[in-house]
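**Q** The data blocks that follow each hold one structure.
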Structure 1
Amino acid sequence: MVETTPRPVPLWPPNEMPGGPNAEGLPALTPYLIEGDHTRAAVVVCPGGGYARRAPHESGPVARWLNTLGLHAFVLDYRVAPHRHPVPLGDARRALRFVRHHAREWRVDPQRIGILGFSAGGHLAASVSTHFDDGNPEADDPIEHHSCRPDLAILCYAVITFGDAFRHTGSMRNLLGDDPPEALRRLLSNELHVTADTPPTFLWHTAEDAGVPVENSLLYAAALSRHKVPFELHVYPTGKHGLGLAQDHPQVRNWTELCAVWLRSMGYGA
């Protein structure tokens, strides 16, 4: 059972927030904590929305599904346009450090903190999976002492590349601007930055996705394979972009069951 009504927790004090807030006063984390004194693994959820918004159906409902698997969950309200890179990535990094810093209070195992993202939120999850650090022990803010590396990642019809062939142009423009230089596009094309230290990853996509081409997931999976990073990939033949939990799709809806099995194999869940 989830504790009381989840309430957002700001990631920074307002006067210390790098890049300035959105109109909503974000960024923040909303904890969905399971009652009891048992220490559990946790997953940070990044909803999609093309870096222009954050989709509600990829937020709270996903956190509550994770709770049914015995996992604490945290929905990340990261900043979107007009904010640009590196602001959203900074929010994701901060979220992982924040959960680790509060691990004892929230009964989280600091060595089992994953990240899950949909569409542009999947790009953000992949970005922090390939652009992380071990923390800064010299920082005045103790939260910054912690690593921002996720221990695993779940990428759902994720934006991965900003290359010419398969990019989602709307996400790229909202994150990088109308005509970003090639070096910046390559920096945020995450298939180019996978290493042996990239966390194990579960990916799913649909072959007929007209919003974000399935090649995004294929490129990332191929990069994981080259670097011997454990991964699981599922491509469904039908299904539109943005399905979320896909409860109304007769085939795609089983991604949650497959992911639950994978999470248990990774030591996550009840």
Structure 2
Amino acid sequence: MAWFRKKSKHKGKDEGLDDNLWVVCPDCKTHVHRDEWYAAPKVCPKCVFHERLSARERLDITIDPGTFHEFNQDISTSDPLQFTDGKESYFTKAEAAKGRTGLNEAVVTGSGKIDDQTVTIAVMDFRFLGGSLGSGTGEKILLGADYALRHRRPYIVFSASGGARMHEGIVSLMQMAKTCAGIARLHKAGIPYISVLTDPTTGGVSASFAMAGDIHIAEPRALIGFAGRRVIEQTIRQKLPADFQTAEYLLEHGFIDIIAHRRDMRNTLSRVLRYWKR
């Protein structure tokens, strides 16, 4: 497919370099012009596949421009077990994730405005060790809940995670109870907590704060569940439905409240926030 490639005009450069005009949809394999792909943002115009966003990309399309104030960005990973898998240490993996993403942990927290409505927000980033729930992740989500409680502001959490971070053992699992305790204090004080589930939201995150919202919103076809499909099928010795653990399946069975296309997510959040103000 030579029309997707061009020769370099600079001597010493490799010839036949990709001109970066096209993105291939990971689901239907349609070629989408890069400008259209990022304007969508990252939603296939043919099959409506929602590609994963980084935390910064998510904040850019959610929060009013110039209103986001990040906090607790210095909280980072800890290595209480000095874990190694035989190939490399957890410390090495974490440092590589920091360099690759520009983040210190798998979540970005702060405050900002959505249609001029001030909120506290936490956005998980799957690029950082699969968005796993480590001690730093849980600490930041808890401190976000505490901040929302002190300032009596709605708390919005965008989840994107493969589950608890095994490298930290029981310390990671403790974050499930810890974050839920923070959310429970918001419930008691009557402060709204909106949980947004994106692809994927699984394991210890789906079993804790992600499913503890006053309202649950998901993106189309997002993978949402606890154990993996094969594990469940082998345990119960039954074949699961084709759409099992999708946002659509959970909506049909009453586990979530709304499925919102990415282009509509900001307006959906704005409407929900205005409802609580009435």
Structure 3
Amino acid sequence: MNQQRDEEKLIGGGKIMGLWSHLDELRSRLVKALFTIVILFVISLAFSTKILTFLKKPLEEALPPGTAALHFTGPMDVFMVNIKVAFLMSVICGAPAWLYQFWKFLEPALYPKERRYVLPFIVATICCFLTGVAFCYFFMLPMALSYLVGIGLEVAAPIITITDYMSLVNVMILGFGLVFETPVLLVLLAMLDIVSAESLAAQRRLTFVIILIVAAIITPPDPISMLGMAIPCYLMYEISILIIRMIKRNRVETVSHAAETKN
């Protein structure tokens, strides 16, 4: 199958890259992606206070009125949080750039006929990542904080440090953004003939268990947050199977039509 892929690349006018060419291409793509993130990091750092004010709104809504949202316990806490905030925003705002570089690096691995899907893949990847980020901030984070703060208020007064809160926000937002890439990743693997709809369907139970484990690691230790990530992730897994089957059906129809035309 790899030989067939290489032959199709040569027939399509492509050039099979050697190991050093691959490494040089990888280095070039990484440098471009990191350069974009660094530029956005510097810009975000200048607005880190305003960004932090925006990011702490879900916590303010979960706390009782008049309660101070965040506290710091050391002189370096706020400075380090500003670094985390700038990093988070640079990754989110730079998603179109680094995801574009990722797909352009993978483009030579596709069949010549499949390379026309690179642009739709780039758009889909960016949309899925940003959708995961928005879903976490506007839905999951407020729900998880309301639940956790509500439990805590029954036994104690909340003193939430700025460091702990931003660590939680970074992990959850980036985690949801990456998890929402599941359909795009599975469709890519199917196009590379690494997985199939049948193999994915046969592993449903195991996949669901793995999703629950990953959700338990990324989200806070409460059932609402875990299910809030696990359920959308599993739904996207099922959607991926449907998309892969549609692609396979179209491939078969295209091959059959070409054979009929040739005869």
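**Q** Quick check on the output: 16 is relative contact order in percent (Cα under 8 Å, 6 or more apart), derived from one of 1, 2, 3. Which one produced it?
**A** For relative contact order in percent (Cα under 8 Å, 6 or more apart), the value 16 is produced by structure 1.
**Q** Computing helix-only ellipticity at 222 nm (-39500 (n - 2.57) for each DSSP H run of 4 or more, over all residues; to 500) gives -8000 for which of 1, 2, 3?
**A** Answer for the origin of the read-out: 1.
**Q** Quick check: 2.3 is what I get for distance in nm of label points 7 Å out along Cα→Cβ at positions 176 and 200, calculated from one of 1, 2, 3. Which structure matches?
**A** For distance in nm of label points 7 Å out along Cα→Cβ at positions 176 and 200, the value 2.3 is produced by structure 3.
**Q** Match the computed value 13.6 of mean projected area of the Cα convex hull in nm² to one of the structures 1, 2, 3, and report its label. The partial results should precede the final answer.
**A** Working: 1: 13.6; 2: 18.5; 3: 17.6.
Label of the originating structure: 1.
Readers should treat all values here as calculations from the given coordinates under stated rules, not as data from a laboratory. Treat the numbers as computed from the prediction; the structure is a model and nothing was measured. Cβ atoms are built from the backbone, for glycine too; each structure is taken alone.
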